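Structures given as structure tokens follow.
Derivation of every value follows stated rules applied to the coordinates shown; laboratory data play no part. Not measured: the values here are computed from a predicted model. Cβ atoms are built from the backbone, for glycine too; each structure is taken alone.
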Structure 1
Amino acid sequence: MKTTAKPTAGPPRSMLLLESRAAIDVVRMTVPLLRAALRPLDARNGSRIIAVPGFGADDRYTKPLRQYLKGQGFEAEGWGMGKNLAGLDLQHTLDDLSDNWRMTRREGYRGEAAVPYLCDLFAARVQQRHRELGVPITLVGWSLGGYLAREVARDLPGIVNRVITLGSPVVGGPKYTATGKLFARRGLDLDWIEEEIAKREERPIQQPITAIYSKSDGIVAWQAAVDRYSDNVNHVEVNAAHLGLIFNPTVWRQVVAAIAQDAE
């Protein structure tokens, strides 16, 4: 899988039509949710799971997955930071970044470090929950949420014990996504962002990673969702719309299978 070619562009515009399949996933998820609600709770030892929403989403979008995980005996919660707007709603400068980020400075900064700044804030949140709970944290992130999960895990190897990404742009950030043009219109230098993301891989993620992706993803180029860097990564291909990955029962079962490895 690590030989997968680097993406050259976002998904073809025609692929957006396939995103309508997400409505089917929303309907399909009701059955496993009902079964989970009726199943007696069989608590499993292990970590606390934090589900991270994608761009433009909040904890409401991850609630069905969290309910399903609870029905499987796992403790799960939302990220608790409102709507994920990629940090573009947060006032900051390059000087506000933690020492974990060493971005090359360029003139005309327009928010290219917004996601790194959001990563720092989320890392602080994860550290807080770890202190309160006293258990390792497993991060499950959808789309941009998966990128946040990866980078927080990279910075907190003693706190985060596993990462699961759902259609997350591991390569290039927004550059190889359908939202890339939105960021470019805001004046962000997508090439700069891509370079900084690649630089982070000089410090590998130590924890196990499960990268779930779909070749029919209409939002993120599937090649960008493949982790070509980490040694301890398991790739799982599913047939799902990007917008449906967080609601897809098949994806849920893969998430449970990954988490269960730490609870055995």
Structure 2
Amino acid sequence: MSLSETPMPATVAAPSSQFRTLTVMSLVLLALSVLWAVVDPRTIEGVPVWMKPLKFALSFVVVFATLALVEARLSPRARGGWTLRVTGWVMATAYLGEMAYMFYRAARAERSHFNMATPFEANLYYLMGVGAVSLVLGVAVVGWVAYRDGDARMAAGLREGVWLGFLASFVLTLIAAGYMSVHGGHVVGVHPTGAPTLPLLGWSGVTGDLRPAHFASIHAMQVLPLLGLWLDWRGASRAVRAVRIAAVGHAGVTLALFGQALAGLPLVPLG
């Protein structure tokens, strides 16, 4: 019996959703980032200082909301198990630590990522890396708990989509984001000041950019579960097989985007 399946005493209810709480906290941090961006016009290399914490808060609203929706379908036994509870605590600690660091850097109009100017800043950046790995590993653990929970309110397609989607997010994000961290930036090649970028996204239109692959990697955790849910709703007889094929396809697309960036080619040439 796994830790996630350890039964709770009959008189003890499953704990309240940690991931729903983290979703609400992310929404609060997102709102604060937006408000401060309105009143603080400073920039870092032409980018508003509050854009980084804003993007991360928005991204984790989606991540934690996805985890909360999956958690809500788990059995009380799985939700109350030590595996899920410890995973939630670790992810909360890593997330809040990273956001505090990004808010601190934004307030000082300093870069939070790829900032190795001093040994102190380099050590903080390494700690951010540890936190990032903890977060994506936590996603994979939640997927494993869902897959192992035989009493979860999930049909076969959704269960497979959650497991493979969460696992793919972990593995592919380690590849894309890990290389980005070692590389020291998201651009491969030279992106001249003022060169065109994709609207809203800011991805380079003139050289390789690792962010499209990173985007595809992290959102496997939404794409594959949604596909599984749709197949179950359709009553597809081979939903699990279809999800597995889609998982291979999604991984192939992500790695193709990664290879394109390494070749110095933009996702969409704009110049």
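What to note about this one:
- Source structure (of 1, 2) for mean count of other Cβ atoms within 10 Å over residues 101-108, computed value 17.9: 2
- semi-axes √(5λ) of the Cα gyration tensor in Å, for residues 109-228 alone derived as 24, 17, 12 - corresponding label from 1, 2: 1
- Comparison across structures 1, 2 (criterion: distance in nm of label points 7 Å out along Cα→Cβ at positions 133 and 213) gives the highest value for 1.
- Label whose coordinates, when helix-only ellipticity at 222 nm (-39500 (n - 2.57) for each DSSP H run of 4 or more, over all residues; to 500) is calculated, return -10500 (choices 1, 2): 1
- Which entry (1, 2) yields the derived value -0.28, -0.46, -0.57, -0.80 for log10 I(q)/I(0) by the Debye sum over Cα atoms at q = 0.07, 0.09, 0.10, 0.12 Å⁻¹: 2
- Given 26 for relative contact order in percent (Cα under 8 Å, 6 or more apart), calculated: source structure among 1, 2: 1
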